[in-house]
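Rule-based calculations on the coordinates, nothing more; no lab input. This one's a predicted model, so the numbers in the text were calculated from it and none came from an experiment. Cβ atoms are built from the backbone, for glycine too; each structure is taken alone.
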Structure 1
Amino acid sequence: MVDDVIAEPAAQPTPRAQPATELRRLGRWWALAAAVASGLVLLVAFPPFDLWWAAPVGIALLAVATHRRGFWAGVGLGLLAGLTLLIPLLSWAGGYVGSVWLFLPAGEAVYFALLGGVSALASPVVDRWRWSWPLVTGVLWVLQEALRDRTPFGGFPWGRVAFSQGDSPLLMLAALGGAPLVTFGVAVVGGLLALAAASAYATSVYEARRVRTAALPLGIALLIVVAPVAWPAPSTGEGRPVTVAIVQGNVPRLGFDFNAQRRAVLDNHVRATIDLAADVAAGRAARPDLVVWPENSSDIDPILNVDATARINEAARAIGVPILVGGLLEGPGDRVRNVGIVWEPGAGPTQTYVKRHPVPFAEYMPIRSFARMITDKVDLVRSDFVAGPTPGVLTVGPATVGDVICFEVAYDDVVRDTVLGGAQVLVVQTNNATFNEAEALQQLSMVRLRAVEHGRPALMASTVGVSGFVDKSGNVYDATQFNAEAVIVRRVELSSARTIATNLGVLPELALVVAALGVLVTSVVGRMRRRVEC
């Protein structure tokens with residue numbers, strides 16, 4: 001008799017447990033919602049909202065939305081986040097030119113689309129080395145901003161994450177590596193928040209483990225944010241204290257037609273300076289060592305126009321100290337120059353800085369004939385502005401001033417060059433009459449970062465506001481109201497010391513960009529190998 005043999009069923013392979021930090025890919029609609037939320041949350045990090053802590057949350061939302069998606073899906077999600085952020089953030093650009101301004105946020109959003117695509121592409125790296133996610137997020141955001149800050153036509157850095165951190169402890173990173181390092185720090189925190197979300201909603205069945213693994217990146221994120229608070233405060237200036245007056249003369253009415261009242265704008269600044277002189281003589285105001293007028297305070301050429309020369313001379317004689325005048329000079333040819341002019345009492349104009357980075361499509365038309373096919377608004381720029389050849393290092397009374405004009409404050413190299421040239425105080429001359437208060441506040445946040453980055457007191461002088469003083473820690477003093485006449489006087493401590501960021505210049509950004517390229521190469525090679533194996 002043959003014994004019955006009961007065969008045992010073949011052993012089934014044990015399913016490989018997914019790591020506790022592996023995030024399930026969001027559903028399509030959830031990913032779309034996260035991308036929109038990313039843009040909106042990032043928006044409120046910037047002035048006038050100033051909720052700086054929202055920036056890492058917005059970054060985390062985009063990281064989660066794009067994780068484990070295809071490249072083109074990531075591109076779409078990044079584009080959606082970019083448009084959601086940039087259209088309201090840059091809405092000040094469209095107040096007087098009609099719908100054509102939408103080309104600006106649409107063009108800038110392309111860089112966010114690229115960010116979304118490469119973030120999706122890097123998903124295998126993150127899945128393999130889960131703790132790389134914060135660093136990958138940080139370097140990819142720096143790469144995006146490095147491209148956007150330089151291309152096309154010299155770039156447009158508005159909306160850099162670093163410029164949302166005026167009230168954040170992370171602003172102190174600017175003294176070590178400038179705006180790129182601040183963006184990196186904020187994005188690393190965002191990546192840690194994404195990692196915490198991955199841990200909290202992972203596929204692991206062990207609830208306690210999920211909680212522990214989610215808590216760790218949150219704790220590290222908190223440590224990164226609060227650590228700069230323990231850093232020693234910047235030392236006081238080693239140079240002599242000087243008293244600076246900012247004259248905000250205001251304009252008859254906001255908009256592009258403020259140029260039609262050029263004489264009225266000049267007269268406003270002359271009258272306000274003469275009134276300041278009267279207050280000084282009466283003991284109601286401190287005597288300044290120098291006076292700063294804003295950009296376009298004399299849109300009448302103060303060199304060629306005898307009447308404008310006489311009016312500025314009158315103001316300089318009354319106050320008795322040099323005035324840094326923002327003006328326009330005609331030439332060469334049919335072009336013009338946007339300038340800062342040192343105007344000495346009794347001597348007139350002595351030194352001139354010509355703006356080095358004119359704004360494309362606002363101060364010059366790089367493709368005028370093509371742009372005219374889109375809108376006739378291009379002809380509002382009747383004469384192209386000429387770029388100056390040298391940094392704005394000017395001697396104004398007892399101070400060596402680093403003069404940057406309007407949007408130049410957004411460009412790292414333009415500001416740094418003035419400090420390397422010996423600037424002891426940073427001066428931003430600007431004209432916000434064609435924009436609104438939100439734009440002025442966003443620009444002031446850039447001044448705050450520059451003061452910390454280079455360890456210099458700084459100030460912003462605007463025709464209509466917001467004007468104000470900034471110390472080396474990024475604190476704002478005596479900020480003026482928007483669309484109002486004002487004169488503010490304050491003593492500042494000059495500084496000649498250089499920060500680590502000033503000395504290193506572009507090197508921190510370059511290192512982070514190289515790291516980002518390394519992540520992309522690793523991602524692409526890994527994907528190609530998997531395809532070959534399949």
Structure 2
Amino acid sequence: MPTLDWLNRANAFTTAARVPYRLLEQVSMHTTAAPLAPSPLWGEGGGEGPRAITDNLLIQGDNLEALKALLPFYRGQVKCIFIDPPYNTKSAFEHYDDNLEHAQWLSMMLPRLQLLRELLREDGSIWVTIDDNEGHYLKVLMDEVFGRGNFVANVVWEKKFSPQNDAHQLSINHDHLFVYAKRSEIWRPALLPRSTKQLNNFKNPDADPRGGWLSVDYTCAKTRDERPNLYYPITNPATGKEVLPSPTRVWAYDRESTKENQAANLLFWGIKGENERPRLKKFVDSVQAGTVPTTIWRNDEVGNNQDAKKEVLALGGETTFTTPKPEGLIQRVLQLATNHNDLILDSFLGSGTTAAVAHKMGRRWIGIEMGEHAATHCLPRLQKVIDGEQGGISKAVGWQGGGGFRFMKLGAPVFDEKGRIHPGVRFATLAAFVWQQETGTALDASHTRPGTPYLGIHYKFDSCLRISDKGEELISLVKTPLFACYLLFNGILKDKRPAGGNVLTQAVLDALLALHATTPEPAAPLLVYGEACRLGAERLQQANVTFKHIPYDVRAR
């Protein structure tokens with residue numbers, strides 16, 4: 001597969017791996033009432049990851065570091081990513097450097113795309129807006145990161161409602177929206193709801209008791225020679241005349257199906273039987289629930305840049321961004337790519353539109369924005385959303401307010417340059433790192449036992465063929481437990497003495513084995529992380545325990 005080459009390319013491919021993991025610190029929590037006082041994001045005990053406290057996060061900080069900080073907790077959890085990155089248009093922006101040299105722009109985008117891919121669910125998708133300045137380079141770059149086979153489409157969005165009369169050459173009225181799936185073989189977009197205009201196409205000229213319908217062609221693009229069985233006469237019931245299809249376009253249904261359609265009163269010859277050939281009646285409940293999305297999105301359907309500016313101004317904001325995205329555009333993306341309560345991520349949050357629309361549509365969201373703009377622009381806008389503002393798509397989706405979010409900032413690195421753990425790290429944070437290190441997945445808090453060292457069971461899934469009683473081959477999944485993971489940290493066993501809850505002693509082992517006996521896989525091996533171990537290798541082997549030391553065996557990766 002062709003790849004891009006640019007100055008510093010090799011270094012760009014290792015940038016994400018070199019970014020340190022950082023703590024996420026809560027600044028404030030916002031609900032429909034006044035903001036609450038700050039409190040730690042991570043609890044003292046087990047099972048208190050970010051989702052146990054809030055579903056929505058507004059994070060202030062560099063998006064590369066923020067994405068790395070999210071990875072242990074949300075890896076493989078995000079259903080849809082929408083980003084509107086700097087276009088590198090050589091224009092002056094107050095809050096963004098959108099004038100990066102081409103190689104720098106590619107080096108900026110690559111590690112962020114790599115981390116975004118890790119955060120996507122297997123059935124997730126990413127949508128990236130861009131213009132022609134870097135769009136074609138971005139397409140090749142995304143082919144390399146996500147796989148060319150996972151490219152879904154290039155959606156063309158009409159971003160202006162009229163030609164730009166002062167354009168020196170052509171009026172550029174569109175942007176690109178590149179769509180990639182994590183796994184294109186399983187990703188499918190939803191159907192778009194039918195518009196009022198489309199529903200009005202269902203009429204009832206013959207007063208059919210079943211209600212409104214529309215008619216479709218009763219022929220197909222096959223010739224008489226290709227499908228001789230579809231070339232036969234049909235009698236017009238109003239005139240008694242037998243009608244043949246064209247030799248180059250035969251009927252779409254065979255004789256038996258036509259008899260069934262006639263008996264069901266599905267052939268329409270016109271009110272007085274005046275049509276030359278019949279058409280097929282299609283009722284609302286007999287067609288698919290919506291319409292197939294296309295790759296051309298008109299501004300009268302999803303809005304344009306001018307609409308977006310008006311939406312920001314109507315909320316009392318500033319037109320800081322020259323090209324904000326309208327809420328209707330994000331709504332269309334989320335309609336196609338997500339369902340209620342799915343997790344949405346925007347790491348170039350800008351004016352906050354993605355988070356605002358996701359909130360109004362009942363989706364969970366994470367938004368990342370750098371600098372003071374996160375506090376001065378995004379936070380007030382999202383506070384207005386939960387207070388019930390009626391701009392943008394609010395009326396269309398029946399938004400009345402509610403919910404909340406936490407305003408976060410990036411804190412100190414979780415590990416220092418020598419691999420030592422920051423003293424501010426709590427149990428849930430280290431648990432997420434340990435679980436990700438051992439399994440390559442995000443820790444699911446629902447599988448833990450809050451207040452205990454138990455993090456969950458890691459399984460191996462294998463598919464195999466088996467034969468049913470009917471002799472058919474079926475796919476069967478074999479689920480094999482590999483190990484149960486336990487973490488002794490932060491006095492999780494309520495004993496903070498050096499020889500107590502954080503150290504694997506005989507007493508602690510007895511407690512772990514008693515706990516392990518109550519898990520879904522009591523015969524699974526135990527993987528135990530702790531600050532020290534007072535037991536010998538023979539006793540560990542006898543108990544089927546593998547011990548790993550904190551911090552030496554915790555790798556920041």
Structure 3
Amino acid sequence: MTVAGAVVLLNLGLTFTNVWPTLWVWPTADVSAELALLGLCLVAFGASGGRVPDAARRWLAIGWVVLVVGHYADVTTQSLYGREVNLYWDLRLMPSVGAMFAAVATTPLVAAVVAGVVIVPLLLLVPARLAVGALADAVERAVPRRVLGTAAVLVLAAGGVQIAGVELPFVPRVSAPALPVYARQVVTIAMEATGAGRRPLPAAPDMAADLAHVQGADVLVVFVESYGAVSWSRPDLSQPLARARARFSDAARDTGRQVVSAYAESTTFGGESWLAHISFLSGTPVRDQDTNIRLMAEAGRDTLAKAFTRRGYRAVALMPGLQRAWPEGRFYGFDRIYGTEALGYDGPPFGWWGLTDQYALARLDALESQEDPGVPRFVFFPTISGHAPFTPAPPYQPDWVRVLTREPYDAEALDQAWSDQPDWTNLSPSYVKAIAYGYDTLGGYLRQHADRDLVMLIVGDHQPPSLVSGESASWDVPVHVVASRAEVLEGFRRAGFRDGLEPELPVVAGMDGMLTVVLEAFSEAVGAGVPAD
């Protein structure tokens with residue numbers, strides 16, 4: 001391999017960018033700072049008159065492949081998922097994510113991903129070893145050594161000037177180095193493991209609210225999975241959803257209810273829904289797993305569920321995605337938690353969890369009808385049917401009684417739903433179907449309970465992953481309130497909500513601040529009456 005070929009090959013490995021919305025990459029005209037550092041190290045060794053040992057060449061090649069893998073993970077994760085990797089917490093989620101991926105992906109795709117993770121890094125070792133060897137041989141000669149050394153110094157100098165914000169004409173951009181990707185992970189792991197730099201938790205907001213405006217009504221808080229602002233702001237998503245939104249609005253109007261809407265800023269993006277849930281229910285901004293765990297460890301921390309139970313409500317968590325024991329649920333103060341096992345789904349499977357949002361709501365009604373009749377309910381319901389990759393989207397079944405049977409759908413509707421496979425390069429059509437199903441399910445629930453005094457809050461947990469929402473999307477999510485009680489609707493209007501289903505900017509609050517908005521709209525007085533425990 002020639003010296004020029006070695007330089008180009010090594011440089012390409014650390015300067016490519018992601019091709020959104022795919023797992024592929026594309027070369028750029030940038031130059032690598034790490035390549036300049038490698039050149040200087042080899043030049044220094046060559047100037048000493050010795051030959052770079054074979055063991056050093058081998059380890060330098062291995063190190064280069066490690067940097068390439070880190071760079072790929074960094075640019076791909078930020079492009080498709082909207083955030084950096086956090087190995088300390090993300091590795092704990094990988095078994096569940098891998099199982100979910102295997103359940104919804106095709107066999108060839110699973111095989112390709114496994115091959116990419118295991119085989120590709122091994123294959124990269126061969127050209128990396130040849131390229132490093134070519135440079136190591138070159139620095140044994142005076143002229144190539146001077147050229148490489150001069151070029152390396154110029155690259156590093158240009159990078160320093162560019163970091164200072166000065167653009168140099170006709171000078172290629174020096175790419176962000178890959179080494180800090182690993183350095184950040186080491187620092188994060190050390191800080192998470194030791195607690196260094198940990199900030200104290202914010203004080204809990206006052207939740208001693210009288211809830212006078214909703215007394216006697218059932219209150220249903222629905223966190224719609226992946227329901228983000230892009231579903232309204234992007235025409236290729238909003239236009240196909242127009243009919244489903246019209247059906248939902250009709251269901252609210254036909255049952256004597258009105259809708260007011262706004263935007264909130266979520267505390268998470270593209271995933272980790274539980275961070276949005278706990279932020280909303282506790283009034284505390286939770287943006288990482290460490291804060292989540294520390295907050296849940298505070299047994300006396302007040303929550304929205306506890307505020308409702310103090311006012312005589314039965315607090316219920318409808319958790320169709322919960323597949324294992326959840327002792328953390330005690331933190332919230334729910335009287336009953338319905339996970340996958342308690343819901344007892346025996347119908348056709350959809351996605352990783354099997355059951356559907358419509359079934360979960362229908363089953364909740366059946367189960368709760370046997371418990372404490374006449375006691376109003378506070379229900380917390382994070383949906384699952386809108387989870388990436390958004391297929392297969394279940395058919396909506398107008399006959400809610402049939403939903404609870406073993407054959408909730410006609411064979412044709414079921415076959416059509418199951419045949420819809422995700423296009424991993426364009427998940428937008430699947431996303432539209434999943435969100436439309438959510439509108440139809442919640443609209444159907446309103447019609448099922450047309451004579452029920454019901455206040456429904458619909459909250460997006462986070463934007464869909466970046467492979468749907470696009471690059472540099474906001475963290476904003478829609479919030480809707482559906483109610484027939486004028487004082488409730490007026491309370492949200494005072495907070496900045498607008499009439500109708502379509503929300504408008506600016507955001508009215510962060511996800512944690514939405515708790516105060518809700519308590520004030522639901523109450524004549526906040527901070528008075530029954531105190532927190």
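Observations, loosely collected:
- Per relative contact order in percent (Cα under 8 Å, 6 or more apart), the highest-valued of structures 1, 2, 3: 3
- Origin of the value 15.4, where mean projected area of the Cα convex hull in nm², for residues 226-393 alone was derived from one of 1, 2, 3: 2
- Among 1, 2, 3, which structure scores highest (criterion: FRET efficiency 1/(1 + (r/R0)^6) of positions 338 and 506 (r between Cβ atoms, R0 = 30 Å, to 0.05)): 1
- Looking at Rg/Rh (Cα atoms, Kirkwood Rh), for residues 330-449 alone over structures 1, 2, 3, structure 2 comes out largest.
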